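K.L.:
So, here come the structures, one by one.
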Structure P
Amino acid sequence: MPKNPQVVPFGYEPPKQERRGTLIFYDDFEHTTNEELESALQYGENHFFTKFVLYPLHEETVKRLSKKTVSAFYKREDRLHEWKREQGLSMVVVEGWDGKRKKYTPIEAALRHIIEKYPAPHFLYLTPETANLFASFASFEEWIVKIRLILSAEPERLHPKLTKFQHRWGLDTK
């Protein structure tokens, strides 16, 4: 495959990227308020992320993870799209891959999909309950070295693996 050479003036240095990386908000978004979404978006803007990905979970995934029932995927997804339109930012993306699968999607598969699709480094924005649940999976130690966790609030109790990898996660300090 032939390469297309680029001609630049002597001493040219490309401009440094001010924004980089992806902040992924992984949640069911059933009871997530606009204020919580705006707080996560503010965190993304303050830390200069290129993309802010909202990843709503399918009902089957939520049912398997937490044994609670949630409204239909399309209703929660429509609410997120409406919020995105209100914000008017191009950096916000609502990822509908879980809804297209229409079945249980393990967090490992979702993370693999996101890492392939969006620019690195990857930060996973989670509620404390979801973070403890994620830490309970066998694949947690494999993923915690590839991504960094951001917790939306101070957890009441910490999973032992979260304590072990405390250097790989932080809090949204608002």
Structure Q
Amino acid sequence: MSTRAKQIFLFLTIVVPFLGYCIIYYTPIIRNAPFRSDEFVSFQFQWGAGNDLPNSYDSATGKYQYLDTKDSLIKTNVKLRQNDIIYLHNKMNELGYWNFPDLIANAETDLNKSKVLRYVFTFNYKRKTKKVIYLTDYNDIPKLATVAGQMKTLVEQTINDAEERYSKK
């Protein structure tokens, strides 16, 4: 057998079946993924001390309100671009947001009595919604606390960048 015939034989017996297996196995998984970017509807982001969450953003309406340094409630409208939404969705995938527990708080924390700064993230999709509450004093799993902090910073930065774009117009 020539070397060319050997290469063709190896290609047909190893590569083709492997590619076929990948297509057959992964296509339904990708098609049925619960949090797909093309099914994204909106997200809400709220934060504040304790149960009082005066600061909020809703991507569906663009409604953004927050307390400034003088404790005055600022209300504005900030719409994110489609590429901002896709960026956030992809970063949430990277951070593993979809695998986060619904509540990131220390085991002994009483949510109704705690006055700790908390963040509430809600991502809405056509078929599913994922809501995560993150209390900033969380320290049970340091890696999870770090990733939740990164998630908070990412969402805040994206909203603030969009607000700067709107204020320049």
Structure R
Amino acid sequence: MISRLPLFLLTLICSQASLGCVLHDSRSEAIYRLNLTAAECRTIEYIDGRIISIRLGYPLAKAVDHSWKGEVIELQLYYVSDHYDLGALINDETFLRHDEEYDVYRVFNEEKYVFHGSDSAHVIVSKVGHTWFAQRMQKGVLIIYQYNEKHNKLKEMDEFIRHFVEPILAHRD
């Protein structure tokens, strides 16, 4: 049964005796380490080399599997190049207004709410259907997360994500 598991998952299972998850990208030879419990390691999905997908239980603040019956924030960690520019489309030409705590920009007919997180990182949030779609950089990793529209305190949700991600991002070898 174990022999059918992808190589990255075998690496993940073997590393559970140590602290966290170890994911090996055989194409780039990169190794990604996440400080999660063994149970949380089993819930993450490793997609296409540099993308790690996590279902985050809210307000539990733990990685959960698909059997979780509570609210979920879909979270993805993207290991991007050093030249990645999160705010490339946000500029003076796309600025619309300052709204309470956010600067609002119009990019491709979509309003983007931009603010600085508590760690001074740029955070860009937009409304997608009945959800909020947010992006931020943290420790050189692009963090993308999506959550229910009823949570309209964008800065509070960003702080929730930042506090979850900060201790789990060990490093990339």
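Derivation of every value follows stated rules applied to the coordinates shown; laboratory data play no part. This one's a predicted model, so the numbers in the text were calculated from it and none came from an experiment.
K.L.:
If Cα Rg over 2.2 N^0.38 Å computes to 1.14, which of P, Q, R did it come from?
P.N.:
The read-out comes from structure P.
K.L.:
Taking helix-only ellipticity at 222 nm (-39500 (n - 2.57) for each DSSP H run of 4 or more, over all residues; to 500) from the coordinates of each of P, Q, R, which one would give -4500? If you can, show how the numbers build up before the last one.
P.N.:
On the way: P: -11000; Q: -13000; R: -4500.
That value comes from structure R.
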